Structure I
Amino acid sequence: MKANNLSISIPYTECGKNCPYCISKMTGYMKADEELFRDNLVKARRVATAMGVSSLMITSKGEPFNNLSDLDAVISYFRNFPIEVQTNGLPLIKGDVIVRQDISTVAVSVDSPDYFSNNYAIFKVWENIHKSKAIARATILMSNRFKGWKLHNFLAVCKEHNIRQLTFRHATVPDNRVCTKQSREATQWIEDHYCTAHYNMIIEEIQEKVTDEKDLVLELPFGASVYDIDDISVSYFDYCVQENSNGENIRSLIYQEDGHMYLTWDKQGSIIW
């Protein structure tokens, strides 16, 4: 088996944002085993190395920067890997967190144009990342909140805020979603806010602008491509979570907060060990 990335979901701490489309509301939450989670980090690193993983992504069912203890523990085990941390940005607005130098990329989940306003508090998100020398990535969840926004608008704010990487994400509903009120409401929000339509519009614009011969930087084994557009790294993902693979195109190995490794986020039966 081969994998592109290792995703580590550190034990839950409150997100603080309560996004209505949250994928965790649809895939469900998991009871953490913090002792096993830390004990098996060395095993996770060994398996990731054996499967050719080239980078590490730290995420959580909550907000990773609200659990600095486990975040620092993971970084300590994987300090020789390029490390990306996913965040909603709120801890960086408040100034409660200093981005460690071991972190290569900070990926901020962006779900509205407010993240690109000239409001000083919002500006601190990108300013704090830039000061840390990490690469800033804006991961855009497309919906009608971005009505009227074109590709050139996103590229302009990236240059303004020193954002080097731009990813567009399709808000999707996993096949194996949990049967809860939260899950149903998240599914309904995605439908009501025309997420698929707005995602398709921006992807069509990217495809019209780029050519593989001139702008293609990288084709990833799980289907995504990375382009250089106006010196910004631009990519897009048709799905939020990979629900199956052939063993050679695994987007991410997933080490969860129960201390076990999985192949998918939404299938407990995908457990490897």
Structure II
Amino acid sequence: MRTFFGYLPDPKEHRYTGFHLHAAYRASLADFGSIDHAAPPIWNQRSSNSCVGHGTAGAITASYASKGIVLASPAAPRFLYMLARAVDRRPVEGVLPPLLDHGCEPNSLMRAIAEWGVPLESEVDGGRSATSPDYEDYLETHIDDEPSLDELLKSDERLIVGFNAIETEGDDRVTAICRAISDGYAVMAGVSAGNTSFQGYREGILDPSGTSPDHWVYFTAFRTVNGQKQILMRNSWGRGWGIDGTAWCSEDFIRHGLWNILVANLGL
């Protein structure tokens, strides 16, 4: 069974601005909506615990593109994961502890973005794309690299993105997620992936099958089937998982299989 995930739930006391203050909150709700065409290709975090970096980079990139703002390149998933771990470090006897591939909490990445902005692939790692043939090897080799001062100083040139939380449940949660997608915003969330149902998914509709969130993904489409909403998940385990790296998730999954649901606020 795969053991590489990387999502660490935010502390219960951590608060985000509510979705009711997001522009998408006022969007109309249709039977179908999609920004999947605006999403970057499916990525593969391979054996790293960098899902929060990959899912967030994909969601930000897709949200901007759906609004007609095509970035110079997708947001950089490895670099975002690096910043998320760097932002929380405190010196021990004057020395910063090394970065470790233990995953991260979403709030760490959101605070890192507020501090240093959203790095794009074209700006870091020698312009390496997360779809380049050597990316997965590069990711594993450089997963614990330190950010350089020069890379951090470029933050003045980068996008600063905020995030709103969908904290409702039941029908209200389903409606809010679909409204966000309908208005052109990808939705991020923690899911339970450490189970055979998730890991063995190949086709059909994915139902919730675990109670411990350990993985971070994003959603780019919804549809209505027999009166029930289904949402399209984009994973970061390569195209060999699911339906070319994606999965259609049931309404029961929306109600009971999501944690820490966030929507990027682009300020548009």
Structure III
Amino acid sequence: MEQKPRKRRGALIFSLIFLTVAGGIAATVLLANDRRNLNLLLREMGVETRTMVIPKPGIMEAFKGKRLKGVAVMLPDNTFTPPVKGRESAFMRSLQRDGEGLCQLFRKEGFDMTPWGASSLSQQVLECSSETTVPNADDPANPSTFFLIVKGKADGQLLSTRAKLIFTEADQRAPLAARAARMLALFGQYTNWLDLTEEALKVASLTTFSISNFGIRVKFSSEFSGEGRYNLIIAPAAPLQPAQRRTQDYFARKNYWPLLPEHGGPPISVAVAEPQG
């Protein structure tokens, strides 16, 4: 009769010791690293543990640390030099964009562009164009039209991109305006000038505007010659501001030494000296 209470008492003592040791280990693990493991466990259980501590106004906390005294810091000579007036520069968009690649993108997106080739007006200018005519049943002599042209140079300089819209029927206003808006959005994507794509909504709603940013001008305007005529022109801004002109001149290729032949430059000619005598 005495063995059963002893066995129960021994089991109870063992359980208490086990729970104490296990609890101590668990508490050590959970409370380590500023209660990081405990917070992770509570967060997995759906209990929010983060609290916002708002500092008292007008109290500056003291930072403990070893202050450095008498340490010399080297600064560039021009750190405290005032800016020189008349030599400031400005941000400029690069016009070195492949016009042929832009024509291929337009062609891929449904614009029936002509091949990239020399202009009929100047052999120094390359271009591609597209013209869409929508017949007018009530007035066959005055159809609605959409005209698009891209101009550039052989060296990769993009000169201009222009779209001309003529509406002779009210039901053609929305689809042709959406076509012009699509052109502007594609132009912005191709040149990585994504701020221009934000103006596409204005073109779609036939809201005229004119912006000039970083040397590029985008103008959407209506013609005075008649109702239903609009022009969308993307071209270099003129005239440039003095700071923009300085930036353009600084990055002009002609102001640098020519490239090596392996990088696209001209071949190097070696002059051979004739023997004297």
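Computing distance in nm of label points 7 Å out along Cα→Cβ at positions 15 and 183 for each of I, II, III, which one ends up highest?
Going through I, II, III one by one, distance in nm of label points 7 Å out along Cα→Cβ at positions 15 and 183 is largest in III.
Quick one: relative contact order in percent (Cα under 8 Å, 6 or more apart) came out at 12 when computed from one of I, II, III, so which one is it?
III
The numbers here are math on the coordinates, done by the rules we state, and not lab data. Only a predicted model underlies this, so the values are computations on that prediction, with no experimental measurement involved. Cβ atoms are built from the backbone, for glycine too; each structure is taken alone.
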